[in-house]
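> Before anything else, here is the set of structures, which you'll find just below.
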Structure I
Amino acid sequence: MAIVDSKGRLFGKVNLIDLVVVLAVVAVAGRFGYKHFAPKAAVSGGKPIEVELKLGNVSQATIDALPVGTKLYDATDKANDVYVGTIVEGRSKPAVVTTVNPDGKVVEIQSSVTFDYTIVVRGNGSVTPTMVKLGGLEVKVGNPMSLRAQLWKGSPVPVRLNENPPARPGM
């Protein structure tokens, strides 16, 4: 019995072209599945990195949900708890909002109910010539990060990076 018969069938049963197409489809599906569903590993080891994040125009409830010591996780990975870092500092000030006064003039005033909240997050990461990663998430100043905590989820904007942060007590 020949491996490929006169009709191009493998062992007289499977068409060779069909087999190649099926294997190609399985390979593409496997690559897609691995890329999108494989668990993302948090950066262990690495070097300490601090990122200053701004949450603009938030309520007091948001500030209360994000005290110093809160652990933050990657919000894009819903299946796993991929740790990004811990809040080591938080500062709030009244948000500046734009409104129209009774004369019809557009003015900026300090809000009495919303705040601009700045947090400093410290975690382990890696630095290359082209990127900085914190807990597996790429950090770019001005590009919102998708983060979550036990009582909060949001997209704060990095405003400053410190690749060589000072030692902090308890860290």
Structure II
Amino acid sequence: MELKIPVLKLPPIFRKFLSIPLSTLYIPSNCKQVRKVASDYSVGDIVSQTIPSKIKFFDGKTRRSVLKKELIREERYESAVNPPGTLALNVFTMLKCNCVSTYFIHGEEDLVPLAVGVEKGGNIAYGQPDIGVVIIRTDRFYAINLIKVFKPGIVEYAICNCD
């Protein structure tokens, strides 16, 4: 099914900026998972499974490789579509309307926490590939200033309901 989705697009020049740790980086010792770290929100499949958090965002992929369904342990979750490199406007609505603690994002979940920052703020945990976990404190001011560089647009996105 092909969807046309109103989005805010991240300009390519900023992808490199957002790929560096934006706050405290926790590096696990002896190649084990980071311990004694918790956050309000977690982003990414592996981080959401290993870091205690109130709200989790996952997309069923890690480093663009599809994970097995068994790894997604949550029984109840809401779904939303967020194409890669964008922040879909429906995500803002989803976060306002739902009271679940887990969200499955069709597409890419990396930028979804910006919507959380605009609305609620808090600590967000996300993975820094091959290094560790970053915990960043965000608030409305920080999130809105980041979103200002995004460009509005409409993206066609194909969603597959395949299992």
Structure III
Amino acid sequence: MITVPAGVYEGKLVDYGISETQHGDAQAFIVFEIEHEGPKRLTWYGLMNTKAKTEGKKAPIEFTVKTILDCGFTGEAIENMAAGVQAACFPIGKVMNLTIVDNEYINSAGNEVVTSKVQWVNVPGEGGVKRIDQATASTKINTGALRAELLKQRGNQPLKVADKNPLGI
């Protein structure tokens, strides 16, 4: 069992393939190597079922296909992944950003186990916070209510000089 602190890590793609879940469903897997107190390998799993998406949510296969494409999939057919690195479907060594979370579960012996899980795989520089511009923010925020709450919590105290010029310009 590999455990690392939850967070975002750079990981190099080192292996891949297709496996089965406990319930017999096909899933893609991609193995990444990260550096945390020495090299560690963590595996991302993507469901390959085509169950219809629920209202407002994507089907699992949509996330899986996006991740596979982001990782550089070059194969003609997704089932080619089953051959692993011999199929040359992915650029081995490609660096991706991995969001690692704690995966807590009860094992078959009834013990609580915590391992690390690759929750998301993103192209470096993508994912995370999506910044919006001031005009868009103005349409999405009830500015009057927000200003009133700011004044209320600040207690109508005037801004300090540093607050008026946070960049020191």
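> Quick check on the output: 0.10 is FRET efficiency 1/(1 + (r/R0)^6) of positions 94 and 150 (r between Cβ atoms, R0 = 30 Å, to 0.05), derived from one of I, II, III. Which one produced it?
Details: I: 0.70; II: 0.95; III: 0.10.
Going label by label, the one that fits is III.
> One of I, II, III was used to calculate relative contact order in percent (Cα under 8 Å, 6 or more apart), giving 22; which?
Working: I: 26; II: 35; III: 22.
The read-out comes from structure III.
> Say we calculate distance in nm of label points 7 Å out along Cα→Cβ at positions 14 and 46 for every structure; which of I, II, III gives the highest result? Walk me through the numbers on the way to the answer.
Numbers: I: 4.3; II: 2.6; III: 2.1.
When distance in nm of label points 7 Å out along Cα→Cβ at positions 14 and 46 is calculated for I, II, III, structure I comes out on top.
> Upon calculation of Rg/Rh (Cα atoms, Kirkwood Rh) from the atomic coordinates, which of the structures I, II, III produces 0.94? Before the final figure, lay out the partial values.
Numbers: I: 1.30; II: 0.94; III: 1.13.
Label of the source structure: II.
Read-outs throughout are calculated quantities, based only on the coordinates presented, and are distinct from any laboratory measurement. Please read these numbers as outputs of a predicted model, since none were measured by experiment. Cβ atoms are built from the backbone, for glycine too; each structure is taken alone.
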